[in-house]
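> What follows is a set of structures to go through.
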Structure I
């Protein structure tokens, strides 16, 4: 069921959080700049997902679970279907990290678990299609951006491959006009990364031994540029709504 919206209505965006601590970061900044109304859903806590495609766009953030952990997070198949439903109605979708893996799953890709660990600010390179894309073209051909994942996926059939890294080839893709999946956390500003590092010190050290001591210097040398690139991507995607 689709609810018709008038052009003068304020932008309304549904955001799905998949873990207890979720920062909207640069995506939140771009949405607030446009005075968007936000509907937040936390299905990991038992809250139901929306049953109708009634927002103007959908954002699905990351989480510690894999995209195939239906046994511990039984809402995941329904969330993948919701992302496909928004896409079918030509309403913009953004999946980040786990969100990108779920989006890939929704379109028949294979999720590969634990084979592509990346953590910290990592350089990502645009494909030729990425350099011409309305969103990804807002950043340099090679740019630093924050990563925190171990899983990857095959490219969905018919998707446009937009960006890659040496460890995880499918860093960004687009389906249709405005549905995007990014393996990298472009929402993660330096403030977000600092909070993650302070909140999950054991996990971040496990992902990157010595992270706590190296983090300040890396934030200064790579984080500032990543902040700029992340906000540029967020603004460009919000501009498609």
Structure II
């Protein structure tokens, strides 16, 4: 059983990803926009949030420090902390991220890794008090990883807060149950800028359907939109 997944994002009217590129259009500060996004994050009541390597790199400020006298490591799952109030799940297939402690943004860290990650990196994570899940192959099976997060860590409600690539991977795999979008009164207008849901060359139009759940006007002139996600191909 996988967690209920809500893709929670924020953006301007033209759907550009990088907040700092469109903040000026709102007339508000970057911190004010993020604060409103965080308020909605809390109100969605999730057990954990998940993001890709690029987001993880913003928090993983350590350097490689494998323990000298490492004992045998656990595969495929190491639970450093169970029953945490909140988990931060970071996708790092190659094991390139390094931490200086067990928490990410005040949440207990879990790392999703590819199967080729060496034992030395797993030992480093374990010694830092960080939980991890190792895939069977080089590529992470997101469906299986989500089921493991539910079974081993009790995560029942998960916020997907990735970049364009990570969001698209989850949508393509049919793993997103709901989209929560905080839409700000702003226009970025930059050519070549990343959008919230980058995907395949032929897009996602044939992969999913959205139906409205609710709308609400928020602070800073934002509108909070919630949509149920359905996948026609799953019923075939």
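> Matching task: 30 is the computed value of relative contact order in percent (Cα under 8 Å, 6 or more apart). Pick the structure from I, II.
Working through the options, I get structure II.
> Which of I, II yields -6500 for helix-only ellipticity at 222 nm (-39500 (n - 2.57) for each DSSP H run of 4 or more, over all residues; to 500), as computed?
II
> Here distance in nm of label points 7 Å out along Cα→Cβ at positions 40 and 128 was calculated and came to 3.1; which of the structures I, II was it taken from? Show your work: numbers first, answer last.
Numbers: I: 4.4; II: 3.1.
Among I, II, the structure yielding 3.1 for distance in nm of label points 7 Å out along Cα→Cβ at positions 40 and 128 is II.
> Can you spot which of I, II the value 52, 39, 33 was calculated from, given it is Cα extents along the principal axes in Å? Show your work: numbers first, answer last.
On the way: I: 52, 39, 33; II: 55, 46, 34.
Among I, II, the structure yielding 52, 39, 33 for Cα extents along the principal axes in Å is I.
> Same structure again: Can you rank I, II by Rg/Rh (Cα atoms, Kirkwood Rh), for residues 64-167 alone and just name the one with the largest value? Don't skip to the end; give the middle numbers.
Numbers: I: 0.97; II: 0.93.
Greatest value across I, II: structure I.
> Here's another thing I want to ask about it. Looking at structures I, II, which one was FRET efficiency 1/(1 + (r/R0)^6) of positions 16 and 160 (r between Cβ atoms, R0 = 25 Å, to 0.05) calculated from, given that it came out as 0.60? Don't skip to the end; give the middle numbers.
On the way: I: 0.60; II: 0.85.
The structure behind it is I.
Laboratory data are not the source of any read-out in this text; all were calculated from the coordinates shown. In this text, all values refer to a predicted model and were calculated from it rather than measured experimentally. Cβ atoms are built from the backbone, for glycine too; each structure is taken alone.
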